[in-house]
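K.L.:
Next up: some structures, all given as structure tokens.
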Structure 1
């Protein structure tokens, strides 16, 4: 069928890609900076490639990657994390690496812009896309002035982060200055946004061809997350919300986007409108749900890289649920005071899972063992402390 290299094998989305390709007969190599990586334990991982951290040692990583590409002939390389993706799509690096393989992802420059919440919120607002009331800060002396206008509760959000890392909840105006200063020290000039009440959150997965034409769109609803108040989803369900999908498509098309992207929206119960929360210019954590529902984004991206374009995928199964039980949904259950009244029931083990699979059981062992990396790996320690 083909030969692929899936990088960043620590994460659920990487396991989803490895399984997707492996089940279709692909020759799959999984890469990560440690052997204690979830996707490396999959039966569908034919070869393991350990490399220096792309974040801490980018030069060493690129050197080892180029040697691996020379040694083995890969049709397509899949960087699954933002930091790895922008490293590979840097113009100089891309030119060198694409002598040996294909890297069908957007440019590093555009990817970095879309990962910046201040940039993407301004861009969306200029195009009439609804967003939460947002304050853009370029001088901390203006915080007191913003506090006078701010309606609380509100959120301070790092311009560049993933999940709920660095996001701080502001209960009243009096604490805005001190809280902003704390976040600013670690994440310079975060944005300030109104808090949208309710818990109706949707994600949109997208694939665009090299002419910025949409080739796949998938919408899901978040049912549970961890942290409970807001963070990465731990349980989601595929839904049909063409209105939300079209907003995401128009936004990314206006950026002349190519490849994979993900956008997140929250329904504002005060006016019933979906408000843009963020854009992830990369593969997203709940990728397995899309595959289970019939939109195999990794395979579609592979075909697009090989053939230049693909036919649009417009249909998928609605009502499919998939969760991240260990540790995500388990932590939600422990921390949620309504744990015994959760819907769907926490103890419904018929729900599909990101990691747990009777046909491919070892990745859950890999996930448990990966916890060990938090004790000795500086990068993982930093991730834990954010």
Structure 2
């Protein structure tokens, strides 16, 4: 992702699903206007999900995803089907590709049942309409197209764009907590784990959100905070810190100045904050040999003092005094069976779209496994969670 591009997590995810040779890849190529996916008469050509970021007006930035056939067979086929189902967990709009000559099959009906159960809006696209003598009448969520001749593709794009509307009232990261001309101080450590030459995504997004609120963002390193606050000339509306330096920043920030973290703000933005606050107290119940799952939404290169695999496990062991067993997942991997774990500690989810974060949260809640996030956990163990949540009064009752 370039610095000027919309993050993939903020794009509407449009997944193309269907049986093998239903024309999914042809449709993807037609919609994107590129030879993105390999097209062949051989069944099972698409072996892994293929992603393409693009603009689809009037919907805006989208992520197009071509998936393996949902009816794939054999050992490898089962793995491909599993990958296709994983894509569905992050899909905002589903496109069901059906071969117009073959018509509906039981597999297609099962997919529609899954879309409905997961509350994913969908379109049924009958491909290869050029091979039909006459095109049947359609319902509002159906369309006949020919990916080969691009017949109906523009209409398909318009249907996709209008199946869901962009929500201008979508939860903000921090802008709704600010007023024009407010000062906001952001504390961003530059350590071994920091990416070279840029800020991490939550910091970038928070700065942009502050500017959207017509407020002023002041970025400092942790050891610059005290002097910055003394010389600012105006009390900041808020201090937002990286969770790793929460304790120092809390000590250097006057108690009457609102303080929170990027991770806590991202949890709210993704719809995970309330559940995270409820789940964090599970650390008090941990015993020797209990398993804790630490899950990251990205697959960045791990450093020697990585927050997820090194710092949080160390802090949690020190806090509880217990010999805890940790397991780790990253990227798109997330266990279906969460029963072995006493709790789950998730990252802020900046690389995951809201639907996937909510899917993971629902999996945990449905299986009775407490789930929380990095920032909430760190603040709780350092005794500053209540302070970091004061800007959200409704959460105080949960602690």
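Computed from the coordinates by the stated procedures, all read-outs in this text should not be read as laboratory data. Since we're looking at a predicted model, the values are computed, not measured. Cβ atoms are built from the backbone, for glycine too; each structure is taken alone.
K.L.:
Which structure, out of 1, 2, was distance in nm of label points 7 Å out along Cα→Cβ at positions 265 and 353 calculated from, if the result is 3.3?
P.N.:
Numbers: 1: 3.3; 2: 2.4.
Among 1, 2, the structure yielding 3.3 for distance in nm of label points 7 Å out along Cα→Cβ at positions 265 and 353 is 1.
K.L.:
One of 1, 2 was used to calculate Cα Rg over 2.2 N^0.38 Å, giving 1.10; which?
P.N.:
Computed on structure 2.
K.L.:
Could you figure out which one of 1, 2 the value 3.5 for distance in nm of label points 7 Å out along Cα→Cβ at positions 185 and 297 was computed from?
P.N.:
Details: 1: 3.5; 2: 2.8.
Attributed to the structure labelled 1.
K.L.:
For structures 1, 2, calculate distance in nm of label points 7 Å out along Cα→Cβ at positions 57 and 249 and state which one comes out highest.
P.N.:
That would be structure 1.
K.L.:
Okay, moving on. Going by relative contact order in percent (Cα under 8 Å, 6 or more apart), which of structures 1, 2 comes out largest?
P.N.:
Evaluating relative contact order in percent (Cα under 8 Å, 6 or more apart) on every structure, the highest lands on 1.
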